[in-house]
Structure I
Amino acid sequence: MGVVRPHLWFDDQAVQAARFYADVIPRTTIHSVVTAPPGTPDVAEGAEFIVELTLDGLRATFLNGGPHFALDEAFSFVLDCQDQAEVDHFWEVLTADGGRPSQCGWLVDKFGVSWQVTPVQLEDIMSRPDAEGVARAMAAMLTMGKLDVDLLERAYRGE
C-alpha cells in the first residue's frame, strides 16, 4: 500500500510556510523545492512550485497553485503539547504576524493553515470515568480560545 500524506494548496506562499514551520515546529525538514515547468497554469515558469517536507515527522507536500482554492478550518493539524508552557509558546508563535485565534484550542496561522494546539492532558481529562466532571471540562473548553490546562482540571473537579 502507498503512504497517505497531506497535500496543501497555497496561492503563492508554500515555500515561506514550509520555512516558517521548519523554524518553529520540531522535527520539520524541507526536502526539496521544485520549480514550475513551462506551461504550468497560474505559476510563472521557474517559480517555486512544489515543496516536499517532513512536518514533525509527517511527510507533506505544499503546492503554489494560485488563487483558485483556499485553505480553511475543515482541515487542521493537531499539535500535541506536553504542558501549558508548550501550549502558550506554540499559540503565540502560530498566531503572530496575521494569524488569528479561534475557539477550543484552534487557530489559523498567517498562511491560512488551521492548527489545534492541544495539551496532552486534554485527552486524559476527557477519558476519565466521572461523566459529570468530563461534561464540566467540556463546557469550560467550549468557552476558551487557547486551552488552559489548569482551568480544565479545575472545571473537571467542579472548582
Structure II
Amino acid sequence: MNWEELYDMQAQLDNYIEKNHGLLGADLFQEKILALLVELGELANETRCFKFWSKKPRSERAVILEEYVDGIHFILSLGLEKGYRYTYSELERTRMSETEQFNAVFTACIAFQMQATEDNYIRLFKEYLQLGQLLDFQESDIQRAYDKKNEINYNRQNKGY
C-alpha cells in the first residue's frame, strides 16, 4: 500500500474542508478522535460481531469496507494533525476475535487521545490494519474504497454537507 499517496490525498481533503469551513490552523484533534470512535462503532455495528443476541446476518462486504475506509480517513487525518506518518511494516496476523480486535482498536484510540505520541499513533494504525485483515480486506480493496470515498467526500463538501 502506498501510504504516502493516501496521506497526500487526505492532506488535500483536510485542507479543502478546513478552508471551506473557516478552520485553517484550528486544532481539531479531539473532534477527529471522536469521529474515529464513532466510525469504529458504526463499523462494529455493520459487522454485528458483538451482537450475540441476534441472528441477523452482518451487512454486505461492500458496506463494511466503506465503513472501514471511513476509519482510515480519520486515522490518516489524525496523523497529519500531529505530524506522524505510518510507513509499511509487516503485520502479524492477530489471534483475536473480531470483537477483541475492535476493543483493541478502541483502547489504542483512547491511548492516543490521552498521550498523542508517535508510538501510540503507530499502535493505533497497526491495530486498525489488523482489524482489516480479520475482515478479510486486501490492500487493493482498501485503496479502491479509499479513492471512491475520497471522491464522495469532495462531492459532499461541494454540496454543503
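General remarks:
- Of the structures I, II, the one that 0.45 was derived from, the read-out being FRET efficiency 1/(1 + (r/R0)^6) of positions 113 and 129 (r between Cβ atoms, R0 = 35 Å, to 0.05): I
- Computed -9000 for helix-only ellipticity at 222 nm (-39500 (n - 2.57) for each DSSP H run of 4 or more, over all residues; to 500) - originating structure among I, II: I
- At a computed 9.1 (mean count of other Cβ atoms within 10 Å over residues 1-8), which of I, II: I
- Identity of the structure behind 30 (criterion: relative contact order in percent (Cα under 8 Å, 6 or more apart), calculated), options I, II: II
- Structure from which 12.2 was derived, mean count of other Cβ atoms within 10 Å over residues 17-24, options I, II: II
- Origin of the value 9.8, where mean count of other Cβ atoms within 10 Å over residues 49-56 was derived from one of I, II: II
- Looking at distance in nm of label points 7 Å out along Cα→Cβ at positions 73 and 97 over structures I, II, structure II comes out largest.
- Among I, II, structure where log10 I(q)/I(0) by the Debye sum over Cα atoms at q = 0.18 Å⁻¹ as derived comes to -1.06: I
- Top of I, II by FRET efficiency 1/(1 + (r/R0)^6) of positions 33 and 57 (r between Cβ atoms, R0 = 25 Å, to 0.05), largest first: I
Values quoted throughout were computed directly from the atomic coordinates according to the rules given, and no laboratory measurement underlies them. Quick caveat, the model's predicted, so the values are computed rather than measured. Cβ atoms are built from the backbone, for glycine too; each structure is taken alone.
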